[in-house]
1. So helix-only ellipticity at 222 nm (-39500 (n - 2.57) for each DSSP H run of 4 or more, over all residues; to 500), computed for just one structure, reads -10500; which one of 1, 2, 3 is that?
2. Out of 1, 2, 3, choose the structure whose coordinates give Cα extents along the principal axes in Å equal to 62, 54, 46 when calculated.
Structure 1
């Protein structure tokens, strides 16, 4: 094949010749650019696009809170940080998820990290900034090129440098290069209190506030943070230097009663409509207005309690109407739900004819003590039982556990308070895990593997 038309005085030595049909673009700049995903090692299941069931605000609820946050995003030029705080189960993560999704719909660039206690890399701050940086790099080419240059010059900065240095090099400077208006780039960090590194979370808040207080400096993005009001976080947010750069929003200042009633009514209506044969003979409206008000009162302003009560009515053993009657008597938060579900499951486990399968208590110990959520497969190996036997036992707990469709996916708790319940005798009483015995059992089994 001729590579040149009408060649004249052409000399090519020691080369490979290729016949290219169509366009080809080559970059010749020495070594190939670093693979940012490989270097930054982002946490894949920490963003708002994480897989699995995700909590978000039920349609028509939390409208006042959402409007307040979106107003801050659009107009609050002098307060680049918003701290949304509230007690456990008040819906902070659902609001974070909803804000992220609404911002993306409105054409904004979103980077997000949802901390989750005892969830491996999602519970440590080490991967926070690298994960956010990688997300930004996938959304803007200018930021990506800047990060490639930065990591080429300092390949270990995300492991060996201070949080302040990481913020500058991996987030602030790359985002500056985009030239975007600061209301166009939103970084969401949810559940700071779920991070295991309390001291480093304090240092992170202190670092970002110090950066915002730098004279003649403006943070090139909005930073939306959520957490419970815990001491190590509160100390940083209530410093005098923090007041001018942070907007404070407390969920306790918003009455969630009507929102919770709307959520309960919608969920239970779907249950009633989706099971016509099961609900035959149960008169509509179900539940009654009075029962809905009682359930809402039992939820005590907590969406996680409301969600767990609905799941109990839907999935616990027995008819939904009977489960509803039990739920109406659950007036002390989640603990009565945990007690009812676990007690029933243990009683049924003891009735199994195969005594080899009387191990639900050990399954609960694994759920309560494992540093990271284990899959059905992992549990079957650890407990030396078939995977389908583990699944059968877990089904009795599906009102308080998220049981995956695949055996190799982790079994997750709906709320981390379940682990606290299982490990604290003053809460779970006779259902409390024997910590010493269970730790010994798991340690011995791990050494055997």
Structure 2
């Protein structure tokens, strides 16, 4: 007998909605990937699936309850996930919690669930649902090894309330991250080994989409350069536009950047992180020289091939003092970073940063809802706490003023050389990050309004 399943994405305290046309209502900027991927898995196993994204709709507590609820949780959504889980369990629903937060904090999550999934869902979902159907659910399901990406099928986008999204779809091509950054927990769920989905499967999924634009989910789309070359060559005939993430090292291979551009790449999120110090465990060789000159060359290379850049910068790292804000602001303005992503060092559970700061007594006593990377959760080492808050507020106010924002958009026309890239890519992403900065001024909401 099929298991009636609800797959729930909890409300996010930094949920960003955007109105790109005055005639349209505000919409969530990107479609949720995790819940739609889970829905595909559940349906393919012959069970019933309903997707509920609390960022666009309320959980229908007055309807007939499901047999089981699969709730995915990131760290800032964990408090809301627990509230939903507690309420559904009170109503007799079997609840399973999974995602990055339950993976790194399974004992905490188990206090609110009948079962916890540790790691990726694909290796355990069939056994979990069969156990649930027989009434023999285990308290934990830990994925051993990663999912077989050759078997990955497209998400069930059609189960979403489509009118509430801008309809930007994500496509998975890589899982895993070879870097071991002290402030990042990405490889806790996907591992440190870079796994690549067969190129033909990626191309098949992208070709089947009616949308002309997609987001590739890799933490570093060029982590495996041989794979990246094959992927870019295969994407080129499709004529699609795409955005992804990359490390600065990608631009050291100019031929690879050119291939990416020809295949439809219009933008990349690149982690510059900090203009001072060696905050990465795996220090890059070029950092031994002048970091600014190296970064300038990286930016010039991407812009040469009309690829817009979201530059990610982290404030509050141990090697930084109060001068980091002015230094970063000048760098962003002088090197033509198209979209600044300004974040505050956040000690996510499962990271080396959290372990170190906890041992030093430098964690602020705040709930997980504050862990959205735009709110201060630590006591910095080389500046007063208020200086971190004031400095972050100053650089955000300066760079996300409408004047500065429009200057970046207009300036990008000079090197992106296409109206779509400047007004269809750089402008809306700048507006998203402006919204995120504005949210940092108010206490995070655990519950939707």
Structure 3
């Protein structure tokens, strides 16, 4: 490996700085990496012989140590994001620190944020984002869970009226979360439906973590990957919450049961959370390919097999497998994809920052939202499909060794392929991209 590295026509360190956004950022990332490397709990070697339950318990151990490091080193939200990327494994708190907190920031009033954000960011409460149901994923408008306004008590009553309305798949819902942001159909006092909105619902006791009355939930069981996360189900029966637990930054449900819009009709906040998740998926495709290509490249430079008999006087001398043209095609193409997805992800993050910046006119915001939605709808299915295919190609490129979990490739593949489905199933997302193109042209 040292010999091969010495043949490079560029300085690897400079390339690292370019990818990280500068030398200062590289040094910061490496300082966090060093801290993580000192912690045995983050060593993946401990996970290969664990069953589903033990994988979750390991996730809790990682979560506990991760929180201790956050407090000890006073990590910012950007620091924790770096740490999550460096670990690149599921932990039950990922959904709390990502979708749960972000939804509160984007859709809760200032008063609600002051009440909930400190609790969520300090893990005094652990939340999940409960949108997907047994029968409804991509079709958010079809969600069946109801939140009915009760004017006599100034409360909302949540119910799962059918089997198909049961929340199914939300991460951290099965065992970890004690609070859920439940997406439900708002039913007004006159029986009319006003649309789907988020509601803050406590599902477990803050004292002993037992389920509250009317709440039925649990883990949905083993998956092909991501088993440190307790994806769960949720059924609600006559669960009441204060009216103030409806997130009302953009729409207010008044005491007399009237629904009033606050400010202009800004659709950025309706689609912001899911769009943010899709942008992150586009950007994170590089991480999976970077790991996979690193493993396969190192293997291909250490493993020797066959010889170039026509150009080698000593036909008995075997060559490193990366010298074979077919192996180069299997390994180098995914490397190119990793770089392409890295810079594409940067552009998508920049587009999202522009979209969410304050002070935009209504027309500018609408135009940027349409562009971001179309771009994410096209890129999310493309990069996840390509990355999944390339990870399998890289696994095969390592021969029988690629079939061993100790190579890291099988777990990397089964961890990653979920992204073909989550946050918008790829087939549906591609159709949304096609729709955007048809509208434009």
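1. Working: 1: -13500; 2: -10500; 3: -15500.
Value -10500 for helix-only ellipticity at 222 nm (-39500 (n - 2.57) for each DSSP H run of 4 or more, over all residues; to 500) corresponds to 2 out of 1, 2, 3.
2. Numbers: 1: 94, 55, 47; 2: 62, 54, 46; 3: 93, 54, 42.
The structure behind it is 2.
No value in this document is a laboratory result; all are computed from the given coordinates. Bear in mind the structure is a predicted one, so any value in this text is a computation, not a measurement.
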